[in-house]
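Participant: Each structure below appears as structure tokens.
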Structure I
Amino acid sequence: MNENITINADGIEQIALKNYTEQAYLNYSMYVINDRALPNIGDGLKPVQRRIVYAMSELGLKQTAKFKKSARTIGDVIGKFHPHGDSACYEAMVLMAQWFTYRYPLVDGQGNWGSQDDPKSFAAMRYTESRLRKYAELLLSELGQGTVDWRPNFDGTLEEPEILPARLPNVLLNGGSGIAVGMATDIPPHNLKEVASACVHLLDKPKSSIDEICKIIKGPDFPTEAELVTPKCDIVELYKTGRGSVKTRATYDIESGEIVITSLPYQVSGAKILEQIAAQMQKKKLPMVVDIRDESDHENPTRIIVIPKSNRVDKAALMSHLFATTDLEKNHRVNFNVIGVDKKPQVKDIVSLLKEWLKFRTSTVKRRLQHRLTHLLDRLHILDGLLIAFLNIDEVIKIIREKDKPKPALIKKFKITDLQAEAILNLRLRQLAKLEEIKIRAEQKELNGERKKIEQILNSSAKLKTFIKKEIKADTEQFGDERRTQFKEREEAKAFSETELLSTEPVTIVLSDRGWIRAAKGHDVDPVSLQYKSGDNFKVAAQGKSNQQAILLDSSGRSYALPAHTLPSARGQGEPVSGRVTPPSGATFEGVVIGDEQSDVLVASDAGYGFVCQIKDLLSNKKSGKAVLRCPKGSRLLATCMVEDYKKDWVVSVSNEGRMLIFPISDLPRLGRGKGNKIINIPSKRAAERVEFVSAMTVLSQDSVLTIYAGRRHHNLKPADLDHYRGERGRRGNKLPRGFQNVDRVEVATSVSYTHLRAHET
């Protein structure tokens, strides 16, 4: 920047605005990255968190101490180490105290520290009290043992640690999030036992692959007990790249027909869930839910009750919809972006991150041992001096009493060092006279033993690794706990379609002769008695539900699907089907089908050919429909019939010449489309010339009564009477009684639906 500075004629320094702003923005960016937003790999803390923890330790607020007003602590933090906003600083402290935010909280709070429903509902710092939790010992216990580098605070009056000497990789245990300039970090929390085991494994086998480590660290472990539904292969890939996402899903139980949500995903508010579900109910997007309530209390932090409309509601499907449309299932970003040992930010894979932390830990342990060794050597050196003084106690006392400058005299007389002379002079004469050889030599022996152990550890990489492993295992025993987030591979959450969200009201679809359609509410409707336009009459009707598709079939064998809930009400005369679909020229609508997609339907032509298909085979999204039945030349489609039981039902077909044939419907094939098989034998030439054709067809169940209508007369055929007409598929059939051979229609007496099948016009 100095190169860009120029001095004008008046001696004033000048710099181009472009250069100044570029440099200023770069400085700000680096400050945010290194000193604000990103955690350090060593202790896993951001600067503000580190300063809070250190300030609390300096105030003596350990686990055994009395609680102290949070305002006092925050005052120390912002006054000594972190000159920023007190509210932001206090919020950082609150987050470290919330069990639902931190997997292993660092701060123990007394008072209102927020709730899972509203994490920011905590009381002001003047009302709350705080101290450190026992877990904070993992960050602070080695602080005064030569393990850290110190730097001046913001005004240079105090010193603060650059990084706390963490005994476990807190960066993974509690995770962290932050947004810097041009980069961000999102590290989910993990289980202490798993992470510690992975560290021990890497110490034993430094060349372990990510796949091996992923067998130990199975995935994130969030504070809440929601399920982790991300496939394991995706989690492994996440750990390999350091980037990705995981999904957590709420857990629920069924109690007395009610859905009880017992846990929520990480950082999800129960109040928000209630709001989201209530909003859907208000917009009539959840007709199958009648009520929701929150029964959460101190014993059950999460207990949200969802009450379905009835026991018939598919609760698994309902919850799948709620998972897809609310925060009951949440996606968590993962980005292992941390400031490394080299003080540079980098996205790391799980193995690189753990190895780098182990490098940091090894360096910390070495520094701690070296600091202790230096202290031991200094003490042993002093003890050697004290032993000399003890052996020459009279002379030492004499020199001290008589000499104006006893230190040089002692050094000269006994050939001791300045440090030893200083130690002797620092003892009072009374204490000096009480020196005992036994005590000195006992202390020397003890310290020498410790010194040898430390030197052995420092001089052997294998012993150093073993020493670090023992400490990690000891900390695991003390602070480790079981996993909270369980792994459950679930099917992907699927929201209800628009049709499924509709209320399932019973409806009767009515089609007229001229192709006008309408939907009447309920199944107790007499479609014949409805009002029709002049010259128009009832043709066919079908019963179903409002959330199903009404399928129309025309005389050419094409099918068309219309959502039942979009059809006009039966209060009016309906609307022409041709306004919604485009049938072939000259085609007329002959049948209506509505029901479950798995239901069976008989589709046949009046040439005597047909097959059984499912309703789903008839569905079509096109206005031009779908070709289902291939009608022989000169023939037309008959009105379709619903099949209740494919294995037990019978087909009844009647020709215009008064012949009737009954055979098991199972003799007909199941097809998706085509011509079908021969039902009743009608010569193809006679069918093409429309001399002979099928005038009526229906499906008959066992023990049903068949009614034949011929003009104004009708004839009931009981099961025993029908035996005469039973035969093999494709036969000619037997003649009906005289007077009933010109059949207009046939009806099944026990049929649940309105299946009025009219004779075809010649």
Structure II
Amino acid sequence: MNFQFSKILFLIFLCTFIFNPSFSASNKKIIVNEIIVKNNQRIDTETIISYLGLQKGSGVNYEILNKRLKEMYKLGLFEDIKFRVSKNNLIVIIKENPMINNVYFFGNKKIKEENIVEEIQLKSRNVFQQKELQSAVNIIRDLYKRSGYFSAKIETKISTLSQNRIDITFNINEGNKTKIKGIKFLGNKVFSDKRLKGIVSTKESKLWRLLSSGDIYDPDRINYDKDLLRRYYLQEGYADFRIISAVAELTKDKTGFFITYSVEEGDVYKFGNVKIDNANFKELKKENIEDLTKNLQGKKYSIDKVDQVVKSIKEYGGNFGYAFLNVRPNLNKVKDKNKIDVVIKIDKSKKIYVSRIDIKGNNRTKDKVIRREMRFNEGDSFSNEKLKRSEQRIRNLGFFDVVNSNKKQTKEKDRTNIVFNVKEKQTGQFSIGGGFSSTNGALANVGISERNFLGKGQDLRAKFTLAERATQLDFGFTEPYFRNKDINLGVDVFKIKTTFADESSFDNDTIGAGLRLGYMITERTRHSWNYSFKDEEIEGVKSGASDFILNQKGNYKTSSLSHRLSFYGINDRLNPTKGSEWSVSNKVAGFGGTVSYFKTDLKHSFFYSVYDDYVFATHLKGGYIFGYNDDDVKLKDRYFLGGDSFPGFEQAGVGPRDTSVANKDALGGNLMYTVRTELQVPIPGISPQLGITGAFFGIAGAATEIDENGQGKIKDETSPRVSVGFGVQWKSPFGPVRVDFAHAVMKEDFDRTQFLKFNFGAGF
């Protein structure tokens, strides 16, 4: 109870004693004849009397008035309240808290006004309380501290208006962002300061970290860094490691912090005896999981390895229906031998069955679209492996930003409910956009697409693209579960006109349609068939073009049937970090039409997470085409390498070429292969949230062999071409942007190279 409130109680006591001594002395009730309210401006008398909870004829004494007084103060409407009793009349003298008319902010450039208003209690048309003003100042100061502005100053001004109203003004001097000027470690002997600085997320301020927030002081980040340090030392076997202190010292000018960690490393430990104790749960055969621990003894101790063993045992048990397997590692530290004995105990568990499957968050997508991707049904025994696979399949649909699941044990101990939580994202798009590519030049596009048509998982698209090199109109529709079977059925209609004037002195005009059918052979293996018919025209042939191009001028009709066998063993279809995928496809043309050929293509990709966001990847491609029925392979069907397919070389810059003509026309090859290796890396100083990544790459390959011998006019070498480079990709709000810098280190004299290649586009 504050001083003011005590004073009020004293006045109540004094007044009641003066006006009615017997009321105070005996604390007997008096009967109120009238209730009189004085000094109210905004709140009418009847309302105040209703708040008081008394009326004419009520009996009151000191205790009742004291209770009513407390209750009225809790309303927050009054600054001061006094009671007087005179001639059995209760007089209520009040002073209302003012009403807030407007709240103004000046000087806030780094934090938007709406973000401040959202956090504080002071709002227009609210009753003002003095305590809320200081609270608002503290909240705003904390907002600036979290944003790295520790020198921010906030001043307030209250302007009194008529009708007991006020305006509140916050004048904010943001100051400069408070950076991390230095990080140092005390007590570290095994690992250098440089190594430990690489472990913590807080970074020293550098010019090249302009786009990063890691060099801004944040107390929560310091606590997180302490955990990172502990985890790192435990990974490296230092089981006695401890952080003595982590001190952040603010400079006198409040422009920077110096962070000092005091640590005690201790000794390095090794694994001693590592055993699995399944005495309480012999249903889980120990011999099936002992391989997880057999190679640990004598190795450097790592808490991560212990956690991995525990996780693997749980997953193994979960695959056999034991969803809630309790696995406990017991650690016994033997200090004199610097070893840690580990006993992993497996407690008794019941086999679990799936009672119910719930889906939450799908407002548009129909339940059946999600359920048909699940690898188990209600009533099946639980399996961790199937649950993970179900999650991944749902994620691969591309309809959701978030996909996760959790198990909920029911009253029946052998039953569990599975809840899939999803967060839908936009799957439909109407786009009008444009861009520029060093390969295809300027482009504009208008398109409409819906990957989840009517929430049924169907894919519908219609797109028109106009570019310097190509004009394309195409329509497609795909039903992923034809007749409720795992059969993918689709149809395509397209018209494409492409110019190859720069590299091969001709244009190609194509109109056609196709029918697609696909199905799963195994969980990760897919087989698809495609029939297409195309009517193509080789036109726009320049007068000085190669004889081999002039001879192919005219109309061609291609009726072809192809199949594709694909394997998907990667962890994420959109952003893979581990696993592999491959495909093999064969295509036969000659079912009618005027073109006959057989074509085979092979692709293989492998991904491996080296460290955190560092991903190593290899991509292999190969293809071969040959004509039959005495048909040579047509120019338009050959392989052309360069541009996007081979950075470091121009579009069609690699492969057979007629050097006897002025344009030195590229003729394409019947055989193609490329081998690309790359290391995907985060760019230092740039936050991953910005969507900017880099990649070092090297690529080798060739396009070779051609039906015509050219009598010496055609230059064709089987030797591999090699280029190396670095690329930057930005998933910008305006569309994807990619820039590649590549240098051809092995090439032939007739090849055409290109150092810089870029693509960007936008849609709205």
Structure III
Amino acid sequence: MHKEVFELQWRKNGTMKLWYKQSAENWNEALPVGNGRLGGMVFGGSDKETIQLNEDSVWSGKKIDRINSDALANLPEIRRLIHEGKVKQAQELALYALSGTPNSQRAYQSAGECIIGMMGLNNVENYSRELDLDTGISSVHFSAEGVTYHREVLASFPDDSIAVRLWTEEEMPFSFHCRLSRNRNCTDEVLVKDGNCVYFKVDAPEGGIAFCVAARVEAKNGTVRTIGEHIVANEVTEAMLILDVETSFRRDDYVNEALKRCEELSEKSWKEIEMRHKEDYRKLFSRLTLQFDSVDRKKEDLPTDVRLKAVQEGAEDIGLLEMYFQFGRYLLISCSREGSLPANLQGIWNDSLTPPWDSKYTININTEMNYWLAESGNLSECHLPLFEHLERMKESGKETARRMYGCRGSVAHHNTDIYADTAPQDHYVPATFWVMGEAWLATHIWEHYLYTNNRDFLEKYFDVLEQSVLFFYDFLIENQDGYLITSPSLSPENTYRMKDGSEGVLCESSAMDVEILNELFRGYIGACRVLKMDEEKVKKAEEVMLCFPNLKIGRYGQLMEWMEDYEEPEPGHRHISHLYGVYPGSSITAEKTPELMRAARITLERRLANGGGHTGWSRAWIIGLWAAFGNGKYSYENLKAILSMGTFSNLMDNHPYGDGYVFQIDGNLGAAAAMLEMLVKCRDNHVVLLPAITKEIESGQLMGVRIRGGAELSMRWKDGKVEWVRMIPDRLAEKYVRLEMEVNGMTEVVKLEAGKEYNWINKKTV
């Protein structure tokens, strides 16, 4: 009966298509495709199509040793100055002695563009372009003088390339040309091959990353030939364009590899390429469905930019929220797949050679937020590139730990890059000299295990956890009160004001440091027990944890950000780092630390009252925090706010930068994760259903969300009450998993048996 109820009440998915009546006027209106390694931004022009190309290993420069040789000798003095309150002098010395030499890491760069020119088009009408989230295919449709033209673009993971199909509905012949370019011809050599292939190379200094971009056209009927740097197709009835980028980072023979892949794939039919792509993509995308009953399906007939503008003017559009959520999952699938590099500040999509913040991995919130969606959003495989990169960071982090701080283990600061660089980045004191970057990332290892119960995975990456813990065994110093503290420390990118009116950044043991350490050590202890490590490892970690400083409550009733109750020059600061323990962490809860939970809420209220949440990722964090506080009204208000103030017309997150805005992916991914947090809250083995429900989404259904313990959960709710729940544990899960499930104000003790379905029905409603 339970299964029958589930199936009867599950309704057909709504249309999941972003669509527009005009082509993109600029990069921030184009539509993204990607397969993890390769990315493309499709502009969708009728007579001129531009596909801006990325490959995840196209980065500037070569690997270099940036560790400051004077760091270790000056560390004691920096610590002394901080302890004595001589913060200005400490910061000056830190700039000299701790900064990387040179101070900056490498930048992620655009690979180039493919430009397609349609010949002889006149009187274009009935234009539309779209991105179908159900298939992962971007398309363009229009008519000209009675002929209907179609174009489709996909980025295939199984075939590891970008493929484009061009055809006419009436099988009428058409002509086009295409060429490759890169940011005003920042190429070194343009070549042709086989009469239907063009490619260019970009050389690099010894040790740097060189690469090749290739394009090949196959067509039905007509002719295809190369003229100069163009591929020219005349009077064809259908054509397929294959695009590939290969680099010396992965391939010694990167040029031939690109040419070979284009040639091999061009021998396949479009139908085969499309089928393989859809099958692979849907295995991931279709795992989770979120539907709200209040959706007005008539709005799907409106272009996406029109719907977004209406929301920005105050309208409700719950269907747009559904699509925004799934768009977040689409982006993660498209920019982070097994074997690729992890998602950077822009995921994989970047059109610049000098992008803002170098489009690197910023690891004091942004990279972490990129992966909050991976586990709960049922995209666990998309998390794997982060762990592979952590393994590489571990090795460079050992050198940084030893030479900068005289410590064992491994450490990274607030940035890393393709070379897994772990030395301090920039001369930006509010962020640069922070030793918690690798520690925060390492907590994702334990998190992945909690969702998957994959013991082999935990064993494989255990050393990353352990090396991070080892660093802090040596780095922590005892203060006058007997606590083990971090120094130098800071609260990411924020500044405090001292009693004399001067401002400072460096400190001893910021609240966030303490919270991350608690999370790191809890995960390490848990991993030791799962893997049956020497009990002395557990005992040592537990003893050190007992010596971490306590979190404090300040004069306003707020959670103190620093050990001293300082005032803030910017009380509405974008970072809310000291609330990490509330979300996504779990060291501050209403059940275990009610006073700290109340203080954390006051902190959030103060941030917002002073203008906080003015960046996409910050707003996404706020949505998740309000969900953790159980306040659906405020979560929903901030969800609307991210659409109203932080989203381009293509639904990609817009981040304030200079006089304008740039795309940054963390807002998209973080907001999608926070939407799930509103519906299912899972900490340890405690699951709360509808913790932050609100009247706008008071009825709906969710299928396939992941919960800790290694299970999928589906549920239906109406008028704010859960009607039924289904949980299916993984076969990898422990034989029995005991959960406490809060549902409709009651607590149910659930005993999940591996591979066996569990059902709960509210008999009052069914």
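Participant: In terms of distance in nm of label points 7 Å out along Cα→Cβ at positions 188 and 356, which of structures I, II, III is highest?
Facilitator: Comparing I, II, III by distance in nm of label points 7 Å out along Cα→Cβ at positions 188 and 356, the maximum is at II.
Participant: Given a computed value of 7.3 for distance in nm of label points 7 Å out along Cα→Cβ at positions 36 and 508, which structure among I, II, III does it belong to? Walk me through the numbers before you get to the answer.
Facilitator: Details: I: 7.3; II: 10.2; III: 4.7.
Going label by label, the one that fits is I.
Participant: Then there's this: For distance in nm of label points 7 Å out along Cα→Cβ at positions 92 and 252, which of the structures I, II, III scores highest?
Facilitator: The structure with the largest value is II.
Participant: With Cα extents along the principal axes in Å, for residues 372-643 alone coming out at 143, 38, 29, pick the structure among I, II, III it was computed from.
Facilitator: I
Participant: When you work out mean projected area of the Cα convex hull in nm² for each of the structures I, II, III, which one comes out largest?
Facilitator: With respect to mean projected area of the Cα convex hull in nm², the highest-scoring structure among I, II, III is I.
No value in this document is a laboratory result; all are computed from the given coordinates. As the structure is a prediction and not an experimental result, all values here were calculated from the model. Cβ atoms are built from the backbone, for glycine too; each structure is taken alone.
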